[in-house]
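Laboratory data are not the source of any read-out in this text; all were calculated from the coordinates shown. Computed from a predicted model, the values in this text were never measured in an experiment. Cβ atoms are built from the backbone, for glycine too; each structure is taken alone.
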Structure 1
Amino acid sequence: MQKIAIYGKGGIGKSTITSHLAAAFALRGKRVIQIGCDPKADSTSNLLGGRELTSVMGYLREHDAPPQDLAAISARGFGDVLCIETGGPTPGLGCAGRGIIATFNLLEDLALFETYAPDVVLYDVLGDVVCGGFAAPIREGYAEDVLIVTSGEKMALYAANNIASAVENFRDRGYARVRGIVFNRRNIPDEEAKVHAFAEARHLPILADLPRSDAINRAEEEGKTTLEVDRTLPISAQFLALADALSGAAADA
């Protein structure tokens, strides 16, 4: 089982990239779980036709008791990807990071991985916070690999550096490692040079170089990924190539 956590600055495109990657793995015949670790609970919407999924924390607030089975807090999306959202506390009350920890504990109680037997698990993690509950995906064996999404913007690279440093600090505990960088272009001046300089300084490979894409925007208006709309599009091919690269890297590990 390959377990990947996707981190990066808020608004950098993590959910879009995660859902496209989930769809790409599914088209390659993999059994995939995507877990959205964000209070907004919208990570999986483009796998579900834009419909809202009841989050784990939302379910707990409504029922004041844990669900008895996975069906209450999950849904099957495009490519039969199993979609789960952690959600978060009522705005202004509680800690979203604790919501992630509570969700992971519940999923263990419900024997998620044993029941579904996935080939790939993707965690879409809120923002650039790599502490407390937000670090849970890279601790305790939940994820083995980290993908860092960045553009060439100053704050995106700043966040990427913080994430890389945090993961490195966990390394001696046997936690996750940074597999590489997903370069999500914003078309700013000297962007390519800036991202390549960062990658070289951190000794990390750039696993994908994604251009700005109107095709992604059009697909998301329909609540879909480009792989569902048209898998022959150049941008769809790039996500398929990224899935293949990650699968190959796992096989070589």
Structure 2
Amino acid sequence: MAPPINRQRVRDLDVRVMRAGSGEPLLFLHSAGGLPVWTPFFDKLAANHDVIIPEHPGFGDTAAPDWIRNIGDMAMYYLDFLDGLGVGKVHLVGHSLGGWTAAELATRNCTQIRDLTLIAPAGLRVKGVPSGDNFIWSAEESVRNLFHNQKIADAILAMTPSEADNDRALANRFMAARLGWEPRWHNPALARWLHRISVPTQIIWGANDILFPPVYAEPWKAGVADARVEIIADCGHAVTADQGDACAATILSFLARS
């Protein structure tokens, strides 16, 4: 069952937050798709951890402040978020845009992070290997290209979104464009600073990712000291949905060791 959505004050923002479970805190930063649906993947994490999932500023029902202009600003915002959260060090997990944000945060300050898990993160480019471009995909392509299991895509496409759902999706798209339009889904300077990530780090990727091909894991492994890479078979970009059980098991195993 999905936990209730509460709000947390961060600077001048009221931010929507889902939270469930108990144990060491785990902060999950979501993708450009917005605040995620609570799935069995999150239940598995919450069985062992206090799982905290905030909505990024500008996404869904959370306001878009003019002081968040780029991914660096978003990373600094999450340092403020952690200060206000007051739970001490967290296991930091980020997916896609959230993974990029988590990595940018970690290059700036790791003092409140126990370890870092990046799930198919944006943020880097591999020369000669183009990424997908979800800004120009059709609505159907945007869904289908995220999943290896097309039955999940079929189910999503069969849904009739409410007016509120459409409003949130539009807000997500506008804010994603602010953060990832130019240069497309990466920060050319980020690779130079990955060496500053000083906590145990795991990179998880779907073997069939169309948006960011799995070869994109290589510069993360090269740039972050002792980073480990796990490639999940039969899995697209939406790793937590496509192979939620395998992804959760991979994360929990890593957290137990680190």
Structure 3
Amino acid sequence: MDHLKKQAAQAAMVELDIAASKLDASEILQIGLGTGSTARHFVDLLGEKVASGFKCICVPTSNETAAQAKALNINLTDLDTIDRLHITIDGTDEIGPDMSLIKGGGGALLREKIVAAASDKMVVIADEGKRVDHLGAFALPVEVNVFGLKATKTAIGVVMQKFNARPEFDTKPEMSLRMDQNGKPFMTDGAHFVIDACFGRILDARGISSALLEVPGVVQHGLFLDICQTAYLAGPQGVSKLTA
């Protein structure tokens, strides 16, 4: 699938030229850089474009992406220095018919959502396999505070019961604390844990979103609703463009 991810990233590069064309001569394009295997291709391509003279300044959504961008001499900033971005380009774990997303497989969901929400436009890049009829085959990442983990897990379980979670698409446990490659709890860049909650087919994304955010220990979740405006999905027959 890696070549398809690269094709999607390449197709989305046109969005930078479109966004840049709308700016005044004195403005520099401000870009949010996503995290994950597909976003990594985009950052590589952006590095090539920057090396050819393209002007931009970017906000990365993870330490990993920041390190990659710095190595490619891409100018970086943060949302304390600038409070608005012209465009964010990022990958996704699932994309539904209404452009709703599940993100967070790479563990950067909080920063990804902050950056996407601070952007005039969010563009998703992915292989065609990420396109689904209903969200939920991919376990929903929920970023949680380290303090009070057991109580938070119990409260998330209540939400799952309320929304009749049925992880029929997934053989993993209904809810699990994400572990790293060393067998220790995975820690996000913001020093939080991630719980992967297998809801199964998600029919009420807004209800689940609201209920999870009411749990005191939940920092954020991976449902991205009403944020993505355009998507480039690459498959064997080429790249298709979706718009909200």
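Using FRET efficiency 1/(1 + (r/R0)^6) of positions 19 and 179 (r between Cβ atoms, R0 = 25 Å, to 0.05), single out the structure from 1, 2, 3 with the greatest value.
Greatest value across 1, 2, 3: structure 1.
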If distance in nm of label points 7 Å out along Cα→Cβ at positions 59 and 219 is calculated for 1, 2, 3, the one returning 1.7 is structure 3
Calculated from one of 1, 2, 3, P(r) over Cα pairs in 10 Å bins from 0, in percent, for residues 139-210 alone reads 21, 52, 22, 5, 0, and the structure in question is 1
